[in-house]
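Read-outs throughout are calculated quantities, based only on the coordinates presented, and are distinct from any laboratory measurement. Everything numeric here is computed off the predicted structure, so don't read it as measured data. Cβ atoms are built from the backbone, for glycine too; each structure is taken alone.
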Structure P
Amino acid sequence: MTEARDTPGRKIIHIDMDAFFASVEQRDDPALRGKPVAVGGSARRGVVAAASYEARAYGVRSAMPSVTAARRCPALQFVPPRFEVYRAVSQQIRQIFSRYSDLIEPLSLDEAYLDVTRDKRQVGSAIGTAQLIRSAIREETGLTASAGVSYNKFLAKIASDQNKPDGIFVIRPHQGAEFVAALPVRRFYGVGPKTAERMAGLGIRLGADLRAKTMDFMVEHFGKSAEYLYHAARGVDNRQVRPDRIRKSVGRERTYSEDLYSDSALFEALEHIVDSTWARIEKNGVVGRTVTLKVKYADFRQITRSQSLDAPVADKAQFAAMGREMLAQVLPVATGVRLLGLTLSGLADADSPQAGEPEEQMIREQRVFDF
């Protein structure tokens, strides 16, 4: 098999805002600055949508049940989310991005890829461009951002997390393979806890372990992810930065340590999933028309139920009502439920409701400039 190689001269920046929702709240309310803050939920119910760095020091994380978060950090201050404010700030940040690149791929309200191979502002280096973007964000929004600079999307995204918060990290072309070799596989984009656990069982803990495996081995053990992992382990990623890319779906699912049997337990579990899923929907700034419920039973039998609307789901209340209606259709359960999930699909950008299929944009050959 011919090994893939990255497009020569490509310069990619991944910008990731630091604790975005919580930082906006701390910026707008001086009383919250320096305090552990959770956006979303309450001390009694709900799910944390975002946590400040002060809260993260206590182990508080997004998608964590609020009761657990409050137990870990008794001084935690819960504030309701203001997604209209987060969207407005996100648009302000994207305007800054557009000064430096025409190839911008937002991943959510708080992060995006930029292809700066074409030096739009004649800055002279990708590092300099990233620094100017970070400075402009700080000056114009009062918030901090971290940046990763590299020759492909895979490495740029990993790099942006390397020196958080308010940092920058660069992986140059000659450093990519060596950097990935020493990288724990859990930090590979797309490798979750279960996949990492399966890899550990196969003796794979670092990128170097993954790189030592053949493609046949990868296909046997990792199926459709095999090709991506095979090339990523070599520091190779040929994906282009795609402006106006729209996600196909946004959802959450949870596997329970003990099977759920009663109607009340299932509806309570669904409410937590509604909270965490809707927070993710808001973070991604999307709207959608189809809601899908996923149920996996104790015997691993799985079913789905879907409802589609003529117009986008209006709000969290309607989203929750659709989920409850579909759950009611499968009750009572004779076999325990080990997993519940809820997904919104048929998506479009919330700020561009007429958005259709993403337009393909080819990266043209441009003057190569320094990292």
Structure Q
Amino acid sequence: MAQLPEPATPGFRKIIHIDMDAFYASVEQRDDPALRGRPVAVGGSSARGVVAAASYEARTFGVRSAMPSTRAARLCPALVFVPPRFEVYRAVSRQIHAIFRDYTALVEPLSLDEAYLDVTADDRGIGSATRIAERIRQRIRAETGLTASAGVSYNKFLAKLASDQNKPDGLCVIRPGEGTAFVARLPVARFHGVGPRGAERMAALGVTTGADLAAVPLAVLRDHFGAQADYLYRAARGIDLRSVEPDRPRKSVGGERTFASDIGSGPALRAALAEIVDIVWARVEKAGVHGRTVTLKLRSADFHTLTRARSLPRAVADAEEFARVGRDLLDALLPLRQPVRLMGMTLSALAEGVADEGDGAAQATADGQGALPF
């Protein structure tokens, strides 16, 4: 099967990815000096609670976002749980995004604490993308009291990898000519969209690094990863064809869980649904969106997928209503003909959404050879 052609577009972009450091937890530590230096989890501490964000002190114990609060407490007995204050996080996010727009109109928000910026035009004549990123980080610290990490590169994929490289409060620049070598050294689990299960599937093929992935023919990737294969092929070579797309509305927020063993009883399914609701609603709050349509997805052991959806006349009010609609959708399907291996929940028909990643053309060669200053 023929390999993907390389893009042939003129010019190169200068992209910055800004990611706030442990955003929710850092806001709480900023506003309450008693929390500084302590392991903090934003979220509920109840048996059904989920960690929405964890401070870096908590992360050293293995506490992560979307983790059940009971497990987080076991990992870190000294963990301090703080209820989320989303109205405060949104206000701080508006401050941060106003700073971004002082440097470019091409801002693509991903969530309250994360965005891509295209600074190719250098509207303020600062001279390089690296200097712009440094100034933005300095202003965020000065105006909000928080730290941000930044990645600078010639496409979105590399910029996002770079922003995670030197966290917290770090800056990483991947210049034209450096992308392929940078990606080759990384574990594939670091690639956006791969995830733990994807990394496990690759490890079964002997693929653990970007270099390993680049050595796999496209036809083999397509056999094992289907529609994701083309993305993986390009990612292993540091290629990303997406442009920064400001104000592109996000279509949905969701999440799903694959069970260790198939489940089919009503009580077990309702318990699983409750966990998924907590995880998805935390993502909804982080994205700062509102939606009217709730969708339930079930996948049976034979991979047959069943979906049911309900649209409200106005936005879903809160996590409790989201859960109630999900339970109604599930109860209408019980008893199931066969157990399920996967369950998912989605909120869609969004308003006041954040941007999603789009498509476009960004560079002319796999390694971004160009003359733009970084």
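Can you rank P, Q by relative contact order in percent (Cα under 8 Å, 6 or more apart) and just name the one with the largest value?
Comparing P, Q, the top value of relative contact order in percent (Cα under 8 Å, 6 or more apart) belongs to Q.
For distance in nm of label points 7 Å out along Cα→Cβ at positions 205 and 309, the highest value in the series P, Q is held by structure P. When distance in nm of label points 7 Å out along Cα→Cβ at positions 61 and 293 is computed for each of P, Q, the one that comes out at 4.2 is Q.
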